[in-house]
Every structure is written in C-alpha cells, then in structure tokens.
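Once you scroll down, you'll see the structures, which are given as structure tokens.
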Structure 1
Amino acid sequence: MILYSFRRCPWAMRARLALRYAGCAVEIREVTMKNKPAELLALSPKGTVPVLDTGHGVLEESLDIMRWALEQHDPQDWRLQADPAAAQQADALIARNDSAFKVQVNLYKYAERYPEHSREHYRQQAEPWLATLEHLLEGRSYLLAKHPSLADAALLPLMRQFAGVEPQWFAEAAYPRVRSWLEGWLASELLRTVMAR
C-alpha cells in the first residue's frame with residue numbers, strides 16, 4: 001500500500017495517525033505540492049493529499065482513509081462501536097471541525113490575507129468551538145470516551161494549527177482541558193512517529 005502525503009498537511013496527518021494506529025503496513029511517499037508526481041495524478045486527478053492506494057482501490061479523502069484503517073484493526077475501539085450514540089456524536093464533531101472550524105483556522109492563521117477583520121476577531125469567532133470541546137473534556141482525557149476515538153484523531157491536526165498561531169495566547173486561554181488534551185497528543189509516541197521527517 002502507498003500513501004501519498006505531505007507531512008504538515010492536517011488531512012494527511014490524520015490519515016497517517018489512523019494508519020499507524022491500525023498497524024497498516026504502508027509506504028509513505030512525501031509529495032512536493034509544487035511538483036506533484038505523475039503517479040499521484042494518475043490515481044487522483046485532483047492532486048491533493050492524502051491519497052491511499054490500497055492495492056485494491058484508491059481512497060482520496062482523509063476521513064475515508066481513517067475509517068478504512070480502523071476497519072482493518074481497531075484495538076482501542078476508536079470507532080466507538082461500544083457506544084453508538086457517542087459514535088454519532090463523533091460524526092457531528094468531525095463534520096463541524098471539517099467545515100466551520102477549518103474556515104476559522106484559515107482566517108485566523110492567515111489574517112493578513114483577510115484584512116476585513118483583525119486576527120483577534122477571527123480567533124474570537126473560533127472560541128465557541130473551543131468552549132464546546134472544553135465542556136466535552138470535563139472529567140475525562142478524551143472527547144467522547146475514556147480512550148481516544150476517531151473524533152480525537154480527526155480534530156487534532158486543525159487544533160494543533162490553531163494553537164500554533166498565537167502560542168502565548170493559547171497557553172493562557174481559558175481552555176485548560178483542551179490545552180491538556182492537545183499536549184497529551186503532541187507528546188504521544190503515535191503522533192511523534194507519524195510526524196517524523
């Protein structure tokens with residue numbers, strides 16, 4: 001199996017997380033986005049990463065890759081099969097993360113490109129999402145269970161980007177559980193492995 005990836009891309013990052021967690025033997029090919037290889041474009045004309053060639057088919061979306069990996073092996077129940085209500089909640093969180101929060105992170109991170117508002121304004125637009133996650137983390141280390149889930153792994157890369165825009169602000173913000181959750185992931189062997197150069 002071959003995964004076409006770009007190390008810092010949040011979508012490729014979460015695909016690599018799930019594949020590594022599931023123990024999928026996959027060759028990772030780092031793609032230079034300015035010089036995309038012909039074999040990537042042959043598999044996926046849209047030319048974005050991640051793209052997984054399983055040998056039996058091609059997956060072109062990070063969430064599809066994550067779900068496929070977990071179907072192969074899911075030792076900690078990241079799919080939350082033991083709790084169908086939580087699994088539904090995971091889908092809703094991921095949908096919110098991948099739509100509205102994705103846009104908010106982009107505006108916040110590249111505020112100079114969007115001078116209609118200040119960086120602080122764009123940050124404030126995202127804070128209700130942080131408050132939602134802060135509430136979910138009350139009394140536990142992960143968003144929907146006592147163990148990691150698909151939601152945790154899927155939300156992690158964009159939150160990592162968000163926290164990196166103004167690290168001092170994030171370090172002092174009123175979201176200690178979100179901060180602890182993120183720090184736990186950043187220190188994890190799993191993330192360190194998939195982020196290795």
Structure 2
Amino acid sequence: MKTVVGNLKGGTGKSTVAFNLALWLANMARPVVLCDLDPQNTLRDAVDVRVEEGHMPTVSVFGSIPKQADGDVIIDVGLSNMEAVRVALGRADRVLIPVTPSQADVWATQQFLDIIDDSTKGGKRPDVITFLNRADTHPAATENAETQGVLQEIPGMTVLDNKLSQRMAFRRSFSEGMGVFELEPRGKAAIELNALAEALFA
C-alpha cells in the first residue's frame with residue numbers, strides 16, 4: 001500500500017504525520033519504508049537522529065519510490081518539486097491530506113484535488129483521505145468544526161473524524177527522532193495518533 005502524505009500548503013505537518021505513521025507501523029512489526037521526496041530531507045534528518053539515539057525499531061528512508069517493497073510505503077512529498085509530486089500521485093494507492101483549520105488550507109486542499117485528478121488521468125485515481133491536523137485545543141474554538149464541515153462538502157474525498165491537535169509533543173518527539181506514542185505513551189498526542197493510525201491501517 002503506497003500512501004502519499006501531501007497538500008499544497010506548507011506548514012500542515014506532512015512530514016510529522018508521515019514519520020509518526022511509519023513508526024507506528026514499525027512498532028506493530030509491520031514492514032514499512034519511508035520515501036522522502038522533499039528536497040529539505042526533513043524525514044531523513046529525523047530518522048538519522050533516531051538511529052544516532054539508538055531508538056528501535058529503525059525505519060528505512062528512500063529518496064525515491066522503490067519499484068518493489070514489501071508492506072506499506074509512506075511517501076512525503078515536497079511541493080518545490082512538482083514533477084516528483086505528480087509521479088508519486090500517479091503511483092499512489094491513496095493520498096492522505098492533513099488540513100489545518102483555516103480557510104486557506106481548505107482552498108489549498110481543493111487545488112490539490114485538481115492536481116491529483118490531473119496527475120492520474122488515464123489511470124486509477126487513488127483514494128483520497130483528509131483529516132484535521134494541528135487542530136485548535138481551546139474548547140471555545142469554532143475553527144475545527146467549521147473546517148470539518150466545509151471539507152465534508154467537497155466531493156471526491158473521505159473526511160475522517162479523527163484529528164491531531166496542536167500539541168508540543170509532536171514537535172518534541174519529531175526533533176528527538178521518536179513517535180509521540182514513544183515519547184509520551186499515555187499522552188493526548190499519542191492517543192490521537194494511535195486512533196488515526198488504526199483508522200488508516202487497522
């Protein structure tokens with residue numbers, strides 16, 4: 001199963017999501033490889049830190065999509081290389097779009113759907129799944145529900161009820177080469193990540 005994690009807008013947490021999902025699969029003893037197609041090489045840096053710190057299990061990182069791979073392939077795409085993005089979309093079984101709760105992200109998601117359709121013309125369109133990432137944790141905030149509602153009105157994709165909130169644990173764990181479920185196994189971030197991963201890979 002090849003899963004592309006992408007969106008047109010920067011700052012949606014694509015690399016953090018891809019890294020955590022890959023580590024979740026690895027900790028479940030499921031074969032998984034990461035593909036870092038972003039020229040910034042953020043995923044490769046995080047995995048290098050993980051190896052240096054001796055965290056197990058390790059995850060392999062490729063700079064391109066392997067022609068053959070056992071198990072799951074998680075692909076992080078960088079928008080500075082649109083040719084690589086289109087190739088990845090053409091080979092994907094599904095596309096996972098993290099969306100932060102803002103109107104700009106909704107617009108970017110709609111534009112990204114057009115790119116997905118254009119990149120997969122003449123072939124099988126991958127399943128498109130989206131969810132709220134970096135959601136507001138304030139109980140009085142309305143942006144989460146508003147964004148969720150607008151996303152559900154956009155045809156051509158599945159909107160998950162699961163969300164990942166804006167939590168320090170995601171930043172801390174990523175910089176330490178760990179999944180949030182490893183850094184704070186009983187924390188709220190770990191609970192959210194586990195629920196999202198189970199919805200996607202159970």
Structure 3
Amino acid sequence: MPRGVATRHRIKQAALELFVAKGVLGTSVRDIAALAEIAEGGLYRHYASKEDLAWKLFSENYASLAKELGDLAKAKGDLGTRLGAMIHRFCQFFDEEPLLFRFLLLTQHQELPKLKSKTQSPVQVLHRLVADAKKSGEIDVTDVDLLTAQLLGLILQPATFMVYGLLAPGMQRLEAEIVSGCLRLIAARPAEQSRPARLRRAS
C-alpha cells in the first residue's frame with residue numbers, strides 16, 4: 001500500500017474510533033493525529049479540517065451503502081425477495097462493520113442536511129421499492145411514506161437498541177425475524193375497499 005494511502009487509512013480509522021467514542025465536536029485534530037500516529041499538520045495534507053474529514057467519512061460510506069441497497073432493490077424477484085436481500089445486507093453491514101455503522105447512525109442528523117437533494121440514500125431506496133410495488137399492484141397501500149417509515153423502524157430500531165446496549169448484539173441472528181415482521185406488515189395493509197364505511201366517508 002502506498003505510504004499516502006496507508007496514512008489516509010490510519011487517519012480514517014482513528015477518526016471513526018474517536019468520533020464514535022467522543023462525538024465529532026468532542027474530538028480534536030490533535031486527538032486524531034495522535035491515534036493515527038502522525039504529526040498534527042500531516043492530517044491537513046489529506047483533509048481541509050476535522051469537519052471535512054467527518055463529512056467525507058459520512059458521505060462516501062452513506063452513498064456506498066445506498067448504492068448496494070439500490071442494486072438489490074432493482075434485482076429480479078418479488079417485493080419480499082428484494083426486501084429480504086436488502087435486510088440481509090443491512091444486518092451483515094451492522095455485524096461486520098460495527099464502528100462504521102455506529103458512526104453513520106450517530107452523525108446522520110449532523111451530516112444529512114449537507115447531502116444534495118438528488119443524492120441517493122438508503123431511505124430513498126426503500127421508499128422507491130415500496131412505491132414501485134404499489135404502482136405495479138403488488139401491494140395495496142394508501143400511504144407509501146407511512147409504510148416506508150414503519151418498515152424502516154422494524155429494520156433500524158433493533159440496530160439502534162444494540163448500539164445503545166439495550167439489546168444483545170448480532171443483527172444477523174435477528175434477520176429472519178425482522179424479515180418476517182416486515183412481510184407481515186406489508187401483508188396486513190388493508191385494501192381501500194375493506195375499510196369501514198364510516199372511515200371511507202370521513203376520508
């Protein structure tokens with residue numbers, strides 16, 4: 001590995017560890033340089049600032065995950081098959097790259113507003129999957145936004161609980177149960193004609 005690439009890798013790993021442990025605001029350039037075993041000024045040869053480093057770590061990895069999930073969403077198969085593949089990748093990502101997952105989760109509220117409106121995100125991928133399934137008639141759903149939010153909760157909330165120590169770690173051990181819960185939620189969506197007459201008149 002070329003020296004510059006190796007140094008950049010050490011900086012990224014050091015920053016991830018510190019950002020997760022102390023937060024971006026609580027971490028200094030000196031902290032990152034010390035953990036990466038480089039001179040403080042050496043960090044500025046690769047990144048304009050600590051904030052630039054945090055943004056690049058977030059945006060590059062967030063976009064990469066979105067692309068992976070997007071490719072799975074566009075693959076052949078019915079909604080359940082494609083959603084199951086996306087959940088599998090999400091669970092695998094959590095278990096195999098826990099530090100990166102925690103960084104993305106803990107910094108998303110700070111970094112998401114900086115994303116360009118056309119930038120693909122994991123949430124947009126899931127929303128498009130649901131919207132396309134509705135359009136094709138595969139599912140009967142009135143509110144695509146609400147169903148997307150409900151599915152996202154079933155997928156993301158167990159991981160969030162694990163990050164905060166409220167659930168034993170290991171997303172892949174819960175994968176089958178998460179997929180089953182999502183499929184039950186989709187199957188339980190009431191058709192418009194099955195709603196009580198009183199509710200149909202009120203809507």
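Matching task: 14.1, 46 is the computed value of Rg and Dmax of the Cα atoms in Å, for residues 78-149 alone. Pick the structure from 1, 2, 3. Value 14.1, 46 for Rg and Dmax of the Cα atoms in Å, for residues 78-149 alone corresponds to 2 out of 1, 2, 3.
When mean count of other Cβ atoms within 10 Å over residues 30-37 is computed for each of 1, 2, 3, which one produces 17.1? All intermediate terms of the calculation are to be shown ahead of the outcome.
Values: 1: 11.4; 2: 21.0; 3: 17.1.
Matching structure: 3.
With helix-only ellipticity at 222 nm (-39500 (n - 2.57) for each DSSP H run of 4 or more, over all residues; to 500) derived from the coordinates and found to be -22500, which of 1, 2, 3 does the value describe? Write out the running numbers ahead of the final one.
Values: 1: -16500; 2: -13500; 3: -22500.
Checking each candidate, the match is 3.
Computing distance in nm of label points 7 Å out along Cα→Cβ at positions 14 and 174 across structures 1, 2, 3 gives 3.4 for structure 3.
Ranked on Kirkwood radius over Cα pairs in Å, which label among 1, 2, 3 comes first with the largest value? Spell out each step's value before the answer.
Numbers: 1: 17.6; 2: 16.9; 3: 19.1.
Top value of Kirkwood radius over Cα pairs in Å, among 1, 2, 3, belongs to structure 3.
Read-outs throughout are calculated quantities, based only on the coordinates presented, and are distinct from any laboratory measurement. Note that the coordinates shown come from a computational prediction; the quantities given were computed from them, not determined experimentally. Cβ atoms are built from the backbone, for glycine too; each structure is taken alone.
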